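Only the coordinates and a few stated rules stand behind these numbers; no lab work does. Keep in mind that what you see is a predicted model, and the values were worked out from it rather than measured. Cβ atoms are built from the backbone, for glycine too; each structure is taken alone.
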Structure I
Amino acid sequence: MPLTVWEGLRGALTTRALGLAAEHGVARALLDGPRGVDELAAGSGADPDVLYRVLRALASEGIFVEVEPRVFANTEASAAMTEDGWDAFARLFGGPWLHAVAGLDASGEASFPRVFGDEFWSWLASHPDERADFDRAMEQNWQNRLERLEAVGLRGDETVVDVGGGNGSLLRALLDGHPELCGIVFDLPETVRDEASFGQRLRFEEGSFFDRVPPGDVFVLSTILHDWPDDDARRILETIRAAAAPGSRLVLIEAVIQPGNEPSGAKWLDLLMLVIAGGRERTEEQWRRLLESAGWEPVRFFESGAIEARPN
């Protein structure tokens, strides 16, 4: 038991150490092979002794490996930080989100606005570097989200609207496997994206999902609603419902919290959502209640983590 408690208590140190490694580009610098810590520090502006101590601690967890004294190489885990936005995710977790987590209390209010003096989405809009990190971070685990979306089933001739679709990475991947589909990425204008990579069947449309969404056949919300408390999440669903035709479908790519005491990343992510914007992860009963209150009928809950609904 003391070891379990200790591992929990020092979790914030691991988060910050990963953030520092990402901020100083260590994993990317090691892609060509092992390098000494002095060389790594000189290339990133870090203090060599501090960087060594950070990497030594991470290596004890299998993130990096010290192949000889003060010389490090990537492991499978650290190399993954160079892919699919994980380095950006680490910078957010080990930077602004960690500061906000330190302000978590039992009031029920998001701590991010109290710590940073602005609510998260407004703050993000005024910090372009962090906005770019956020859009890249949302690419992480895109393969899993694509599999969850594919499990719902697509006819092949539909227009898919990715509501809050960020830089469009998920919808681009979906369209690559479905040549008859068309897509619309709908998000705020400050979203960092490369529209030149979209192609003829995909376009970006800017706007707020609290005001309107473009019409389509399939509306996708990929890890969007967990960012918001119930009242705001309901408003988003109502906006989409107003744009939906009778035969439209809604697909949520979201966690469904299960009962019991098994290890659950969703239960920890639930606390992060509370910290950032007062959002939450939800149980199946909570998802059903939320969808029905906004004019949607839940049709299927997939074990993979997708929810399908239709207008009621």
Structure II
Amino acid sequence: MIIHRGYENLDLVNPVVTMGIFDGVHRGHKSLLDNLVTRAGKVNGDSVVITFSPHPRLVLEKDHLNLSFLTTMEEKMVLLEASGIDHLIIIEFSKQFSRMSACDFVEKVLVGKIGIKHLLLGYDHHFGQKGEGNYNTIKQCSASFDFTVEQVQRLHTEEGEISSSAIRDALLNGRLDEANSWLGYFYSLGGTVVGGRQIGRSIGFPTANIKPEDQYKLIPGNGVYAVEVRLNEGIYPGMLSIGSNPTVNNDGRARTIEVHIINFNRDVYGNRISVIFRKRLREEIKFDNTQKLAEQMEVDKQITMKLLSL
């Protein structure tokens, strides 16, 4: 996959194009991308994905407090590359760009810069100033240009209709299995190991406190999870807690993300760490004392090792 920052000086062959945010690059997106790659192959053309950075909501909305996304741009690029596309075009999204009309985008960018031959649109895709552009708009705008347009319908599954918003809701409300199924892979979170209060160490379960590397990366709902930990090119089993640690905190402290790496006892402060969410074990619980907390963590450990076949 060739990555282009912007749409100048492109050299594409019979481009078959789709565009969107692709947050999560979930199974619904993958269905569209499979269609894209297949269609490009039939015309000996290049499969091209257009996406935008930063996320349009970060530019257009003033209140960012409740914004969270399934993937960082780096994660999105890895997932898109795995789909087998030929080219990824990342367009810088700004307020000025947002004021471009849908037909101007078609004429000046899709036709003028990319040389589009065929466009695949998702079932609910909107673009252009105030989101005026959709499948019908494109059909009208494309009438005077030499390219065709096709709308791909939403992917229906036994679990329901897949969307990024539905996956975000599932993660925030503890439905990890559902979210992972819709994604088509295990959700992950990356960050840096930072110092903590070392309470876990005092009860025999030292934890690494994680500071997420992207402030808008979605953090799943409070609870305890069985996870795989990627650290210094190694993969280890772990149990991760998200929440306020109510057993030892009575002052309403902010949420923390702490992972106990099983059978691991090395200083990793300052290291980059990634956790892959395999299973949600339980809700966050306030125990009577740290001894009961330690007993439950031992149970969590045994369950985690069994789940991960260790």
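For the read-out helix-only ellipticity at 222 nm (-39500 (n - 2.57) for each DSSP H run of 4 or more, over all residues; to 500), a value of -13000 was computed from one structure; give its label from I, II.
Checking each candidate, the match is I.
For the set I, II, ranking by distance in nm of label points 7 Å out along Cα→Cβ at positions 67 and 163 places I highest.
Between structures I, II, the greatest calculated value of distance in nm of label points 7 Å out along Cα→Cβ at positions 83 and 107 is seen in I. Suppose you compute mean count of other Cβ atoms within 10 Å over residues 115-122 for every structure in I, II: which one lands on 21.6? That value comes from structure II. Comparing I, II, where is distance in nm of label points 7 Å out along Cα→Cβ at positions 99 and 211 highest? Structure II gives the largest value of distance in nm of label points 7 Å out along Cα→Cβ at positions 99 and 211 among I, II.
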